[in-house]
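Structures are listed in the sections that come next.
Throughout, read-outs are computed from the coordinates displayed, never taken from laboratory work. Everything numeric in this text was worked out from a predicted model, so none of it was measured. Cβ atoms are built from the backbone, for glycine too; each structure is taken alone.
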Structure P
Amino acid sequence: MKQKLLVKNLNVEIEGEKILRGVNLEIPEGETHILFGPNGCGKSTLLKTIMGYPKYRITKGTISFKSKKINKLGLNERAQLGIGVMYQRPPEVKGVPLKKILEIISDNNELKEKDISDLNLEEYLDRDLNLGFSGGETKKAEMLQLLHQNPDLILLDEPESGVDIENLHVLGNKAKKLLQKALDTKIMDRKKMGLIITHTGYILDFIEADKAYVMIDGTINCSGNPHEIFEAIQKNGFEGCKACLENK
């Protein structure tokens, strides 16, 4: 039986403030979806709720993954189930070297030397995680952790943010590999699921996404072809999306 992520009528609040209002989406096995939306609309809240951060309280609705309702699972249990996330602004972790983190989360208890080399992170292995890292270095360290974890559901929160063009190519190609979107993986063999938040849309230059959504004020209001939706956003902005909704 094929696996999927299923979010149904999800309502979420943070410290009493309602953020998500009836969110619905479904990501089948082998597909990668894109989530667009203006700042503050709830995109990152959705990813962190799926990941299981306790600060994000589900007041209504369900999240199911691999046919299992995960509303009450802890963050570590969801990671063990096969969910991984790249944060937009990950924290600095003093006293824990990047190499130690990689050894802990690796799917086969070994360092992936080629990925370390491709991401040019050899000199960062013995440094405390993200401490003093630039924006690009932090994003590469996040990607390296995902490559070691090798999760079934990959959540990427603005992978292009703070990354220069050269590093964007490296990150984009690694994300493509992780999501099994490279040409060396047959379509019928693709098992990974992905949900990517993007503002710039640059990630679409590397990953052929299957579907896109637009979130406005905590609700997903439309979905469709990723390139068509992105072109409409570029032309009319998110104000155009709001006007479209008002005219429905």
Structure Q
Amino acid sequence: MKPGLVSVTFRQLSPQGIVDLCVKSGLQTIEWGGDIHVPPGDADGASRVGKMTREAGLSIAAYGSYYRLGIPEGASFEEVLAAAVALGAPAIRVWAGNRGSADTDVAGRRAVADDALRCADLAGAKGISLCYEFHGGTLTDTTESAVALLAETEHPFIQSLWQPPNGKSQEECLASLRAIMPRLHHLHVFHWWPDHNHRHSLAAGRERWEAYVAELKAAPKSPDLLLEFVRDDAPAALEADARTLQDILALSGG
């Protein structure tokens, strides 16, 4: 399990600034965001960022796209895939539609699933996995809906991300992680409590994250853990969170 960073945590920094901060913080891998740092449609830029990352001794965990499955707007998946290939990413984060599960009808859900399978075929041909963002306002807004979507889109190149559901108890979050774990690719790491308006240091949520990391020992493969949403979007906060995450992983033997 490698500690890393979701680059959109610091949209204000350049790609080089992101790389330098990761090296300084002792992180090992990056999920590069597709909105600012590696936009689709700029394969040359994606290639430069990929080279920069690897030359610094870091790996690329994923390409964090903003492609919304089943929604015909924005960059095409083909453009997204081209950026991921140029970057050298092993996985592409995608979003399961643009509505929550309770607000999506059968046809809308089918459109998301069909597009996921189409995109997974395209990405899989390049050896790249598709990973659902585990997030509100999409079909992965609840663990139950996310698990159902994974079942509806059984494919060797479809996996999922995971992050703690907002406002849930530790046991509820552990149950959620266990449910997603058979198809888990990597995690987004942060500590919000009791909701997304209250960001805390990772140290404040250390007990929870120690439990999550212990659970990950049963995962089919070792997932990366990527820091996101640090307090005040401050680089200094990242350095502190990185130390906490490294301590947790060291204690777990991860």
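At-a-glance table
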| read-out | value |
| --- | --- |
| Highest-scoring label, criterion being distance in nm of label points 7 Å out along Cα→Cβ at positions 23 and 175, among P, Q | Q |
| Top of P, Q by distance in nm of label points 7 Å out along Cα→Cβ at positions 7 and 207, largest first | Q |
| Value 19, calculated as relative contact order in percent (Cα under 8 Å, 6 or more apart), assigned to which of P, Q | Q |
| Cα extents along the principal axes in Å, for residues 55-182 alone from the coordinates reads 41, 38, 24; which among P, Q | Q |
| Structure from which 28, 21, 19 was derived, semi-axes √(5λ) of the Cα gyration tensor in Å, options P, Q | P |
| Winner on mean count of other Cβ atoms within 10 Å over residues 191-198 once structures P, Q are ranked, highest first | P |
| Label whose coordinates, when helix-only ellipticity at 222 nm (-39500 (n - 2.57) for each DSSP H run of 4 or more, over all residues; to 500) is calculated, return -10000 (choices P, Q) | P |
